[in-house]
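Listed after this line are the structures, all set down as structure tokens.
Read-outs throughout are calculated quantities, based only on the coordinates presented, and are distinct from any laboratory measurement. Everything quoted here is computed from the prediction, not taken from an experiment. Cβ atoms are built from the backbone, for glycine too; each structure is taken alone.
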Structure I
Amino acid sequence: MKIQQFLEHHGLVSNPFADEDAQTDLVFKGVCIRSVFHPAWDKIYGDPTEPATSVVFGEKGSGKTAMRLQIVRRLADYNVDHPDRQVFVVQYDDFNPFIDRFREGFHGRRRRIDRALGQWRLWDHIDAILALAVTQLVDRILEVQQSRHPAARDEPLPIDKLDANQARDVALLAAIYDQSTAENPADRWQRLRKKLRFSTWKSKWNLAVGSSITVAALVLFLYFCWPNVGSRWPWVFGAIAAGWLPWLGRFLKYTWKAWQIGHNTRVLNHTIRPLQKILLNFPAAQLVGQPLPISQQTDHRYQLLEKLQSALRSLKFVGIVVIVDRVDEPYLINGSANLMQALVWPMLDNKFLKHPGLGIKLLLPVELERMVDRQDRDFHERARLDKQNLIRSLAWTGQSLYDLANARLKACATDGKVPTITDLLDTAIDMRRLKDGIGTLRVPRHLFKFMYRLFTTHCNAHSDDNPVWRIGQGEFESVLALYQRDQDALDRGVGAG
């Protein structure tokens, strides 16, 4: 008996439980992403008009990635409906490039990933978030067609709403944090400068002075002093050197600043020469008193974050939502709880998590939740998790998993059909026993695997010429018992799942 034959009999066009990863699950992306939510959804999502932080712990397969996609989709719908009060969305879920660049700054034994991550600090996270946000902002200002960003509308940003200081701030943020590899950094920055109408002619003043004095000195020398060229040449050389001293001083000053920025933004990919070339375009008066990440501290990062928020408010964004996910997936971390802790713990800072206009959605593995209670008083005073919309377990009850299964069946049904899970099972299976049984599976991924295995086992037990359209109680109990054994092995770390 073929599975497709069994599904078609119950009015299903495809297997609702064939996919296990939300990123490739067409049933979820097509229908369930807008209609099926975890019971704690409202607390995690919050109100887009006032972005707030949520800290969520969930085991593998509990739906953290699905929730990330749902947050992005819901915010995309919100932005369409509220073009004057949009939310700027940053997905902070690929840590590999940031960890790789951070580790490159260490040598010898300090390059060991455990020792390197032991030096990871909050300002490194802020640098990474600013890099993602600023790169997205520059892409959207320049209308880069090849780039796609979460919850972003297709309309051009109203950059004419930026005042002169905000245009300067965006140009400065782009100089430091734009990490696009699509084109030469200096060329991309010049395109941005022209879009922003940010004037840089005053930055050429020292260059013009040096060139003018050089030309004037040579002309005067050749006109008046040619007969005594030997004795007068040192004076000409001195005049030319004096004319270029201001430019040389500025060149060295910004070379030093570029080196400081490159050295202290440890998670970014900075080459000193291109960064120095961009910084030289800023008139000296425009950089007086401006915060630059030239030291390893958070103060300047907060100020730069506030500059980004100020510019975004003028561009009709009421706040920023940063979604943190997949912290267990970087190849150097490889699921290690201790390494995940070293990476995530610096971010658990109440000042950062409660920063006005910033909502951090932390979707974290359940292994880290077990470590929270073992932390000292200083950690809890700094993190104040009691104020962060804390969800200690992204748990699913038997009833919620039952509803989820029915929602997926409905999503795969032909027109006019509304199949439920009880339609596929023998009437001898008690509803209470059904919900208790699937409740032991705990998370959607295990539910999907179990249902797929149940369908396969049932179809393999019957032939095409003698089909049985309902799964019997004995089949249900035996497949459930076998799956629970495999699930237990996976929990103990000795099974493949």
Structure II
Amino acid sequence: MTKEIHNVELVFLSLHDYLELKEVMISAYRSMPDSYWRQDKIETLINLFPEGQIVIKVNGDIAGVALSIIVDSLKVDDHHTYQDITGDYTFSTHTVKGDTLYGIDVFIKPEFRGLRLGRRMYDYRKELCEKLNLKGILFGGRIPNYHKYKDALTPKEYIEKVRLKEIHDPVFNFQLSNDFHPVRILKKYLEGDDASGEYAVLLRWDNIYYEKPSQQAQSIKTSVRLGLVQWQMRPYQNAGELMQQAEYFVDALSGYKSDFVLFPEFFNAPLMAGYNQMSEPDAIRELAKYTEELTREFSKLAVSYNINIITGSMPEIVDNLLYNVGYLCKRDGSVERFEKIHVTPDEAKVWALTGGNTVRTFDTDCGKIGILICYDVEFPELSRLLADEGMDILFVPFLTDTQNGYSRVRNCAMARAIENECYVVIAGSVGNLPNVHNMDIQYAQSMVFTPCDFSFPTNGIKAETTPNTEMILIADVDLSLLRDLHNYGSVRNLKDRRSDLYKVIKS
């Protein structure tokens, strides 16, 4: 995939998509000529179960497709074929009274492979399974590399060697990495699948949230998983090496299904080491030349790892003025910019930084968020403006050299969580940079703060890192608890404001 990605969206399949779908399927199944769904079959699937038929579009073009039906697991023969499970391709086996989601097909257009789009479709199926309260997911997984080993290995032996990483099978490895486990071998599963020897592996994913149907009403909680990077300042030869370290953390947090990853303020400062012969203002302007490239790379990682990335902050030159800015790189491919409003006296004196002018919230797939850079969190008016716009989570990338400087950020961030009834997430850098002027030492302890009420930790601290140690921190926060707090909290800081006496407004 060489084209720049501007938008990634997962939508329901429409009959209007058919001609493009057919083209994508033909390109995806090149080893099986004429293997594509006819239009009347797609129409039947859409009419029977619209929620189960989805496509992923990249820049408006179909990149992948996933088709499924609901079946009664008690009526599924363990040794069925593809023809059996689809009711001879009529989908008469689909029933709204079933208890299991059965995957009929998943394919990705070759040029879009490697972007982990298949994982998104499987994640959607899992979420659909939970939403519909189904026991789990079943499907027959192809083993397209088996033909290379069929003379030496039985299907069972082949699968075991794939599981032990002795043999690479792109499809079967992918299923295992997405928490599916093999149940049995299906013989003569899909006619014409010569690459798999017409064998398939019956794979299953169990819905641990499944509950037997009940007449009682159930409330659904909204949970967001936060990932913080407590970044170690260390020398890097170039921007590529720095981004390799950043991707390591993104990969790790994505592996834990984090929805966000937060990097610290000026995380890329080590790259200034190559400009130490210059004055501090000139050196940081050289650093600003990397910002566009790093943002572009972060956006690619957000799409590839299906995670929203808050890049921390980086210097940026606009109309010859130097700003401290960051970017929210969303997993749908879009990118949004934020600015540091208040620069510290040292930043103004040493680097000639200029304060920004834009204060706003950002809509994400995990609620409305705000982002304030370091010193900005010490000004309560800013977060109050964001709270008025409905902010659920406030992210604060910071950089502090001394413990007293860190304490200002930490204590103000805790106050912002209480007074604005929101979660506040702070992430900073640790370590030393003896070869970078004005960036000698760093002190940090990254944390997740909550309001202080019965539904939250009594001290307002959800999670915290070990001080001055490179590490990641993962914490789940429940947005529905904020809704309860707004309406039923012991105190209600947002509702009880005396707007008849005072208010904060944007100029």
Highest-scoring label, criterion being FRET efficiency 1/(1 + (r/R0)^6) of positions 36 and 476 (r between Cβ atoms, R0 = 30 Å, to 0.05), among I, II: I
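If we compute Cα Rg over 2.2 N^0.38 Å, for residues 260-299 alone for structures I, II, which one ends up with the highest value?
Largest value of Cα Rg over 2.2 N^0.38 Å, for residues 260-299 alone: II.
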Computing relative contact order in percent (Cα under 8 Å, 6 or more apart) for each of I, II, which one ends up highest? I
The value 194 for volume of the Cα convex hull per residue in Å³ was derived from one model only; which of I, II is it? I
Computed 2.4 for distance in nm of label points 7 Å out along Cα→Cβ at positions 28 and 388 - originating structure among I, II: I
For which of the structures I, II does the calculation of helix-only ellipticity at 222 nm (-39500 (n - 2.57) for each DSSP H run of 4 or more, over all residues; to 500) return -16500? I
